[in-house]
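*Asks:* Okay, got some structures for you below.
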Structure P
Amino acid sequence: MTGRITFPAPLDAATHFRLLVFEVVLHLAAQRSDDLPLLAPYKAEAAKLAGWATPPTARQWSDGLDAATASAELPFPRLARSGFGHLGCCLLACMAMVEEDPGLATLMEAEGGFPTIGGLVAQWRSDPSGDRAQAVRDILLDLEAAGLAEPVDPAAMRMERRLRVPGPVLNVLSGTAPRIDGMRFDPVDALAMVKDWIAPGPGIVDPGRLGALLKTDPARLIVVRGPGRNGRRMLLGAAAREAGLGVLHVSSATLSDPSRWQLAGALAHLSGAMLMAEVIPAPGETVTLPSQRIFGGPIGIAMGASGGVRCEDPLPMLAIELPLPDAEARERQWRACGVGALTGELASMSMTLGNAARAARGAVSIAELAGRPGKVTRADVRAAARALRDARLDALATAMDHERRPELLLLDTREQGEFDALMLRARHREQLRADVGQGLGVRALFAGPSGTGKTLAARHVAARLGKDLYRIDLAATVSKYIGETEKCLERALSAAEELDVVLLLDEGDALMARRTDVGSSNDRYANLETNFLLQRIESFEGVILVTSNDAERIDPAFARRLDAVLTFRPPDAVMRRQILANQLGDHTISAPLLDDIACRCTLTGGQLRNVALHARLLALERDSRPDDAGLRAAIEREYRKAAAICPLKPALAATG
């Protein structure tokens with residue numbers, strides 16, 4: 001028969017793979033002088049598909065298949081257009097068809113099994129244009145280097161080495177999504193649409209325009225920086241969809257494994273996808289993307305503000321910054337998530353867009369479980385937001401008890417004014433950013449001896465802002481491993497920004513002490529840690545409070561970065577009287593005793609709290625209210641703990 005075979009169009013990946021296997025079988029059958037029984041059904045089916053009485057030749061079949069897939073976006077045509085040509089497709093199909101029909105292996109190897117390089121060269125070297133043995137060898141080695149083929153027996157001699165197609169690649173060739181640990185494929189229709197994208201602020205790159213750029217010039221590196229769960233991957237996905245690309249998500253571990261990175265590139269190339277990864281480099285660390293042998297599409301990297309990324313391939317880089325969302329962006333997100341009626345009440349919750357969506361979904365579930373379907377309250381949203389725990393923050397920080405109402409906070413006139421100014425700065429930080437370009441970060445130092453109310457003041461700040469409070473003990477975070485302290489703190493501070501919590505850095509002088517002259521490597525690394533913390537606190541986009549028992553040790557450079565400094569002193573007699581009365585609750589203690597204790601016992605607020613707590617415990621044991629005897633006993637106990645002499649009058653002490 002003569003003429004061109006016409007295949008129905010369009011072809012899907014599975015059908016095209018099947019038709020290419022028929023071409024390979026027809027080619028291999030023509031190389032043999034015998035007629036193996038296993039070839040009969042393939043020849044008969046080929047004749048039927050061609051509509052001919054006799055089986056077509058491999059060349060006739062190839063011409064018809066090429067015409068049907070000249071510009072098709074299918075795995076094998078993509079491979080052919082990337083430099084492997086039609087011969088590369090046939091060689092890859094040779095290896096892949098053994099997995100589909102093991103009997104076909106005997107067409108290349110007498111004993112069956114996966115084909116050897118030597119066997120493939122022998123079967124495909126002859127061509128009307130001349131001997132092409134070297135070309136076949138080169139293509140096979142290139143397929144292996146690109147991650148499209150792998151040796152079954154790597155230690156064998158080159159020509160005796162057997163090749164097979166990796167399972168994930170075989171999945172793509174046969175029309176199914178690749179399945180492999182550390183990678184996930186999203187087809188085009190599973191990605192976010194441009195209309196669903198909510199920009200966190202003005203002047204952000206539009207994913208539609210980015211997609212149009214990728215459609216005409218896909219080979220580029222796109223680095224999207226900003227806090228996590230704030231639309232970085234959604235922006236890249238929407239742009240990929242606009243460009244007609246899927247997305248192959250790869251883990252950060254894949255980037256450091258050259259063989260897996262090659263495999264990821266091969267899968268993305270065959271699937272018509274963008275490569276996307278989220279990386280969290282340490283401060284000063286640079287993530288290197290190894291060179292790709294076959295992939296020529298876009299690579300999207302989502303990362304925070306720290307660290308860098310470089311690509312060994314000379315790709316043009318596009319950098320995009322996504323800040324924390326402004327009030328307008330959050331309002332749009334709340335409305336999109338079905339809690340738009342609460343936008344006014346939720347205005348102060350300046351979390352990332354992704355966390356806002358998660359909190360909204362959680363709040364809807366909380367309302368339904370409470371028997372209030374469709375009636376979500378601000379308390380529901382707050383409870384759902386509190387449940388968004390982040391391992392990065394939990395690894396270093398401790399959540400302070402948010403249910404307990406803060407105790408009475410007593411400050412002198414000067415410090416009360418400074419505290420009020422701090423609250424004013426924290427409440428209006430978003431308006432300041434919009435009006436004068438001031439950053440969102442609010443930084444304050446609480447300095448003073450232990451027990452003077454620094455942590456209590458932090459509780460009041462969080463409570464008045466309606467946010468949760470997390471405490472990090474800086475003295476416990478210092479690591480003996482170089483760079484580990486900075487890495488852990490960076491992760492914790494980034495998570496605090498994304499969740500919109502108040503962060504309390506306790507014992508700040510552990511890392512913020514004055515930098516010293518470099519006399520040893522220890523001094524140099526200690527200074528590096530201090531430099532990092534100073535810079536990171538300056539760039540922190542939330543509310544951060546630092547406590548110190550010795551403000552003199554704090555580096556002066558840190559003081560210049562602060563919005564408020566509160567110096568906490570031991571309470572005077574009037575304050576001690578107020579603190580004690582407030583902590584004791586309902587009691588029968590005489591006023592003269594309270595006055596005498598306030599005047600004579602120069603205890604801190606924390607110590608007075610301990611005294612009141614013990615007096616109440618004694619009263620509970622007697623099933624009564626706190627009285628003079630119990631309070632005297634508690635005072636004496638507190639002084640014994642401090643290895644000090646109780647200053648109460650001997651007569652009072654004796655009666656106690």
Structure Q
Amino acid sequence: MKMKKSLLITFLGLSSFLAFSQTETPKYSYDPLQPSASHSKVQAFVTQFLNNYHYRKFVLDDSLSSKIWSSFIDNVDGSKAYFTKSEIESFEKYRFSIDEAMLSGELDAPFEVFNAYRLKYKNRHAYIKAFLKKPMDFKTNDTYEVNRTTSPWAKDEKELDKVWDKIILSQALGLKLSGSSDSAIVATLSKRYDMYESRVVKWRAEDIFQTFMNSFTEIIDPHTSYMIPSSAAQFNIEMSQSLEGIGATLRNEGDYVMIVDVVPGGPLFKSGQGSKNDYIIGVAQGDEGEFQDIIGWLTDDAVKLIRGKKGTVVRLKLLPSDAPTGTEPKLLRIVREKIKLEEAVAQGEIIDIKHDKKEYKIGVIDIPMFYRDFEDARKGGDFQSTTKDVKKFLLDFEEKGVDGVLIDLRNNGGGSLTEAINLSGLFIPDGPVVQRRTGRGKVDVESDTDKETVYAGPLMILQNRFSASASEIFAGAIQDYKRGVIVGERSYGKGTVQQLVDLDQFLNSPRQASRGKDNNGVSTGVGFEAKERFGQLKLTTEKFYRITGNSTQLKGVEPDLTLPSPFNSDEMGESSQPTALPYDEVEEAGFVKTNNINEKIISKLDSKFQSRLKTDESLKELVIDLEEYKSQKDKKEYSLNYELRKKEKEENESNRKAVKKTTKSSGKSDKEEDLYLTETEKILCDLIGLLK
């Protein structure tokens with residue numbers, strides 16, 4: 001979910017695209033930045049390329065032009081904290097001419113706006129520094145508007161000054177509630193805004209261009225994006241290296257460095273305390289080092305702090321992206337290490353459960369991702385895969401006489417499509433598993449061709465909002481074949497396929513050969529002119545569909561039994577993206593249902609579950625706390641009074657304990673706190689009883 005959160009330093013929406021800085025060391029200034037000929041060339045080519053090859057067919061007209069312009073303004077000053085109403089109105093002359101500009105490579109409009117923004121920030125920085133020299137009033141009765149995206153533009157600079165007075169006071173209040181002294185608050189904020197200012201002055205024409213291009217691509221769909229050459233190169237380098245630190249991929253989201261993915265098997269994954277979409281707001285080295293505030297940092301700079309030698313300690317301050325304002329960050333201690341593949345694979349165990357005065361033996365398989373060693377598979381020898389590992393567990397479970405099997409797909413973001421298909425085949429005889437459609441309408445059916453059914457007993461799948469892609473294909477197939485019961489939250493809803501395109505292959509002219517001589521007059525033979533770099537384009541080219549013809553896009557997989565959730569249906573998933581590709585359907589693929597599960601069974605399971613919701617004290621408390629948490633999270637304004645904010649913070653911390661009970665446990669020690677898992681185990685016991 002793209003969140004415009006509280007700090008409003010609207011280098012904010014921008015920085016989500018400026019994840020990595022350039023590697024050269026040019027002279028910095030506030031002089032106007034100008035587009036290059038390469039930028040114009042890329043803009044015209046990418047516009048035409050997307051029009052021809054993107055899954056979504058679009059018309060580049062005045063309507064789309066208006067949306068692109070709104071997207072760009074939002075990415076520059078989405079919190080409406082820099083420009084005034086009259087300044088925004090002066091840019092309106094460009095709103096309906098962007099379509100022609102995209103095709104011709106004209107970039108004057110976005111550069112005019114961005115250059116104006118940089119000067120606005122320069123002046124705002126001076127105001128902030130002056131404000132920090134004044135005493136702060138923590139007894140005021142004023143309130144602070146967290147999200148200003150829907151607020152009107154300020155009439156003049158004086159009105160913006162009042163907005164900023166509240167922004168700074170709210171930030172100071174947050175530090176004060178964390179125990180900082182008044183002098184430390186001023187020092188931290190002063191350093192933070194100096195850091196912001198240094199970023200703004202270092203922005204280059206490439207950064208403006210990338211921001212504008214992504215204002216265009218994000219209107220087409222949220223998974224299509226453009227990366228300038230330095231970003232593309234740094235993306236590949238930094239992301240691979242990050243796996244040797246804490247095991248996470250990061251990017252800028254607003255003022256924050258956000259965790260995009262937690263890599264299975266890495267230190268962060270094993271800690272069980274860091275989640276996708278958490279913000280890293282502070283970093284400390286070793287067990288005694290002082291925390292460095294990294295709010296406002298670019299990702300590449302933050303990575304330099306987070307990464308380190310294997311075996312060394314790094315401590316992080318994590319703030320969940322959905323946390324209400326004033327929430328205390330989590331403190332996390334991590335020992336840096338390389339990812340161990342054996343800890344990123346499926347894990348199985350047999351547990352004994354007493355439920356309704358009966359004893360049950362359940363096999364639980366945790367699948368963190370759909371993995372497959374493609375290189376070894378191509379060689380034809382033995383290779384590691386999700387399906388092979390799960391098959392071993394299932395055979396062991398059968399030998400030891402389990403009563404049922406529970407597969408935990410929570411936080412499984414996907415992986416190998418082949419493995420999702422083959423894994424489905426362990427539970428069904430044979431038949432279609434998923435359908436794929438290209439932008440031209442061609443539909444292909446991917447099937448399991450192995451007639452063997454490895455496990456035919458009671459089956460339950462546990463998923464959450466972060467179960468995506470290949471996870472949804474597997475869960476959807478199990479549900480469509482009526483083979484098992486799906487429990488948990490609605491899955492993410494990502495039913496699209498992306499391809500990465502190297503623009504150098506299209507935009508570089510054939511390199512001209514030349515013959516030259518070295519300093520000694522000796523012929524160097526044929527040489528080649530250095531290639532110009534144009535960056536990379538990621539675009540959506542296909543969609544997934546279930547064998548029923550329903551798409552997993554947007555709607556995901558709806559559970560048969562829904563557990564209490566901290567998220568509303570439009571949060572955290574694909575449906576939270578305003579430009580996500582729509583849900584649609586194709587024809588059903590011919591398949592034969594197993595009919596292990598029917599509506600009568602689902603109804604009886606739900607009846608037993610609803611009964612526990614009313615009688616089980618842990619579940620009753622969870623439901624109440626989650627509702628309170630959601631109401632706090634949706635608050636639009638917060639008090640700037642220290643005593644009132646302190647009380648709000650204490651309430652928020654209490655409610656976040658309920659959220660922890662819905663998160664996946666990281667080990668045996670905290671499984672009792674994992675209410676999703678323990679309740680699903682009970683539901684599986686109910687299923688076993690009904691199928692006997």
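Nothing in this text is a laboratory measurement; each read-out follows from the coordinates by a stated rule. Quantities reported herein were computed from a predicted structural model and do not represent experimental measurements. Cβ atoms are built from the backbone, for glycine too; each structure is taken alone.
*Asks:* Rank structures P, Q by volume of the Cα convex hull per residue in Å³ and report only the one at the top, that is, the highest.
*Replies:* P
*Asks:* Upon calculation of relative contact order in percent (Cα under 8 Å, 6 or more apart) from the atomic coordinates, which of the structures P, Q produces 9?
*Replies:* Working through the options, I get structure P.
*Asks:* Please state which of the structures P, Q yields 6.7 when distance in nm of label points 7 Å out along Cα→Cβ at positions 88 and 568 is computed from it.
*Replies:* Working: P: 6.7; Q: 2.2.
Corresponding structure: P.
*Asks:* Continuing with this model, one more query. Using semi-axes √(5λ) of the Cα gyration tensor in Å, for residues 168-535 alone as the calculated read-out, with 41, 33, 20 as its value, let me know the right label among P, Q.
*Replies:* On the way: P: 39, 28, 18; Q: 41, 33, 20.
Answer by label: Q.
*Asks:* A further question follows. Mean count of other Cβ atoms within 10 Å over residues 64-71 computed as 19.4: which structure among P, Q? Each step should come with its number before you reach the end.
*Replies:* Details: P: 15.5; Q: 19.4.
Structure of origin is Q.
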